[in-house]
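Only the coordinates and a few stated rules stand behind these numbers; no lab work does. Nothing here was measured: the structure is a model prediction, and the numbers come from that model. Cβ atoms are built from the backbone, for glycine too; each structure is taken alone.
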Structure I
Amino acid sequence: MRTVHGLTLLALLVATSHALAAYPERSIRIIVPYAPGGNIDITARTIAPGMAEALGQQIVIDNRGGAGGTLGTEIGSKAAPDGYTLTLGSTGTLSTAPPLYPKMGYDPIKDFATTSLVNNVPLVLEMHPSIPAKSVKEFITLAKSRPGKITMGSSGAGTTNHLSGELFQRETGTKFIHIPYKGSGPGLIDLMGGQIDIFFDQLSASIGYIQSGRLRALAVTTIKRASAMPELPTIAESGIPGFDSSTWTGIVMPAATPQDVVLKVHAALVKTLRTKATRDAFTRLGAETLESTPEEFARFMRADLEKWTKVVRAAGIKLE
């Protein structure tokens, strides 16, 4: 009896080992928790061909928009942990959503296994040219002389644009009036028209207006300067050490996914990120290519979640 039991157990182990070794045997989907056409969607479609080639299987993009990206991300967290469902996570779904939506259906730390970060898009502190400030230092001095009078637009309450501005106020002791819009497009129109004073927007969306002189940019929000506009200083080097805010992305998988499978996906993703085609595509989007180990990604996500939780609580932002 023991011999039969032992042979059965051995057969199961061999079968499991073979299954892992054979992965992937069919197409893989990447859940994009937003509608087609946006930054997150374009990022997924940029890495899909390289990952498909590296893994030897078709990669299918599955757009599941809704609830600020939390709906699709929840679907990804509850998918079968077999490596055939990946989710393109981002700042909005894995770092800022948890403190904003306390009742959402997933925990970014407990419910996901991390692979690698993919890219980030710097934001830029920009303003109407009539604002008499040519540097971050001058702007802080101006803002402190006008407490509660500078108007700050955003693409909506709780968005990265909004929270970047809240982080700036928290770090500099300034106070703005927040004007939320339904997307950055209407906000930028009002900014260029002089109806609002400042905006923290994705550089990729504003670079044309900056280069044409319709908007004045003072600095980017990332630790490193943006390759798209290397002449712009960072906020961190402009007198606010450690200031860092961006829209980042990374591939995550259900937490119970076998480590062997996670590492295969990680290897395929890193191989894709190192290709010239991928890097050039991200540069055209105004994005910076990132790369990390699963452990580095996990540490980064925990730190980012902690940072934005403090910002949300300090600002008293509550969303239903």
Structure II
Amino acid sequence: MRIVFLDRSTIGPSVILRRPAFPHDWIEYDRTRADQVTERLKGAQIAISNKVPIRRNAIEQLPDLRMIAIPATGYDAFDVDACAERGIAVANVRGYAINTVPEHTFALILALRRGLIGFRQDVIDGRWQEAGQFCFFSHPINDLAGSTLGIIGEGVIGQSVARLGQAFGMRTLFAAHKNVQGLGPLYTPFDEVLASADVITLHCPLTAATRDTIGAPEFARMKKRPLLINCGRGGLVNEAALVDALDRGQIAGFGFDCLTSEPPASDNPLLKVLNRPNVIVTPHVAWASSEAMQTLWNQVVQQIEAFQAGNRPPNSLT
């Protein structure tokens, strides 16, 4: 059994990479370009790939491939339909980020609601020293208690975010899916969330239906100038419209951990506003606490061992 890990560098160095308990040949690469996928997976029965795409054209050239293990929840980089046609098992990991992503989400919310980025820079620049009093008020500060948190995505991470929000005294609303009616009383209509939330945070997968969930029309309906947080997936928010909304004052600021293209291209509009005190962009690390990454890897190995034992992997997508 040959197992090939295409992008080892996407898992932090602190993680103990336990290997499957059955006999196997293990080959790993720090990084793999798209044009190297077919060559590196030749003869492999199991591929492990976090973000390296495995598309139909590669799958058709890999007759030995039997399983793709994804050390992530998102699987838009993989042609699941082509794998199903070939009888290739595809399994992702789930639930590992139930603490790390909500904590990162609230780190962004708290930093932005309390002006921490701007105040920190003011101290570095000597403005406090020049103020002539014990404090000064160069950035707005707002409490979370009593404010409204709109959550787009009601999975385990969205629910964990809601619990943290409630602990801070926030009113929490789960947005109904955009353009979908009749989801029941647990959901607040999508447009109502846009209009009433002080903070909007996204925690849903990227699909054809969710791409550009928030764009120019949605920003225009944000009556309370909310903070916008995205620790979900790049592509859920139209980035050009996001910067335009910031410039127009339709939002109070944003904190993003996911971009449409990662790392961002030099012409990404978000790069032009990074120096503003109401903007925070982190390099897709909300998921990456040491504890979460170890849990993630343990799940990957469990999936592979289940497959080798002749069982359907617990998180099978095919």
Structure III
Amino acid sequence: MSNTKTLIAVVGATGQQGGAVVRALQANGQFKVRALMRNPAKSPNLADEVVAADLNSPETLKTAFAGAHGVFVVTNAWEAGRDESRQALAAVKAAKDAGVRHFIWSTLPNVEEISGGAIDVPHFTNKAKIERVVSEAGFAYHTFVIAPFYYQNLLGAMAPQKQADGTTGWALPLDPERRVIHMGDISEIGRIVAGAFARPELAGHGEHLALVGDFLSFNEVLATLNRQGNKFSFKQVPREVFATWFPGAADVAAMLAYFEAHTYLGPNSRDAIALANQVAGQQPKKFAAWAQANFAIPVAA
């Protein structure tokens, strides 16, 4: 029976997006999953097949994609020494050479285009510019999935910090009253990808599928967390001040400036959100439900 399943190769299978895709494909039941990672020995039982692959070493991709009907590709903008464009071009070429029929690319909005060149957010725009390469490669099917602002960021890279006034919370160059953040539980992106592979007639001709569980202002994020027993604070700080606080802060400031001016997804995102929900077969989790399950609530004195 397993020999009749459609083989899907997943790049970055131990990451948040790739791992979610592996789990969703396995849960779907109609796919055979090949997990691709740099060191297969670390997770030998992650999927039906676990194969060594590295986007920085294109020669590894020939074996990684061989015999696959579909591939899911995501690149890591924060990886030291990464060149996302080069990695993506290598993946597209290898997939085409291997006869892959369905290529799914994890993309982000084109900030350069949306802002008319006024705002520079390379880790968004660089992904968006690969879409043309994927579209012109001649795959039978191709799909673009858009990850949101991860809920998980609020426990990781953007976790609340001790502030100068003694409170714990956030100091960011963002108007907290403006509803601009398209958010979601990144573990749910797998269902969208699995749904696209299962129904290419619906989402295999260059459609954009955006995972969005909630659309909030930072004040709404704060209020949700504090209603659940936290006592977090927020302070809006000037962008030029924030940009000096840590390496990469200027990039974060530019990203938040883009959010404030155009929202995370930019204009005309409704169709991409609706189609993603249709393809996934269910509505994604709201922030309040995710926070209740994942944010540690202070123990009452």
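Of the structures labelled I, II, III, which one yields 33, 56, 11, 0 when P(r) over Cα pairs in 20 Å bins from 0, in percent is computed from its coordinates?
III
Work out FRET efficiency 1/(1 + (r/R0)^6) of positions 51 and 219 (r between Cβ atoms, R0 = 30 Å, to 0.05) for each of structures I, II, III, then name the structure with the largest result.
II
When helix-only ellipticity at 222 nm (-39500 (n - 2.57) for each DSSP H run of 4 or more, over all residues; to 500) is calculated, the result is -10500; to which of the structures I, II, III does this value belong? Before the final figure, lay out the partial values.
Values: I: -13500; II: -8500; III: -10500.
Traced to structure III.
Using distance in nm of label points 7 Å out along Cα→Cβ at positions 67 and 291, single out the structure from I, II, III with the greatest value. All intermediate terms of the calculation are to be shown ahead of the outcome.
Values: I: 3.6; II: 2.8; III: 4.8.
Largest calculated value belongs to III.
If semi-axes √(5λ) of the Cα gyration tensor in Å, for residues 155-274 alone is calculated from each of I, II, III, which structure is the one that comes out at 32, 17, 13?
III
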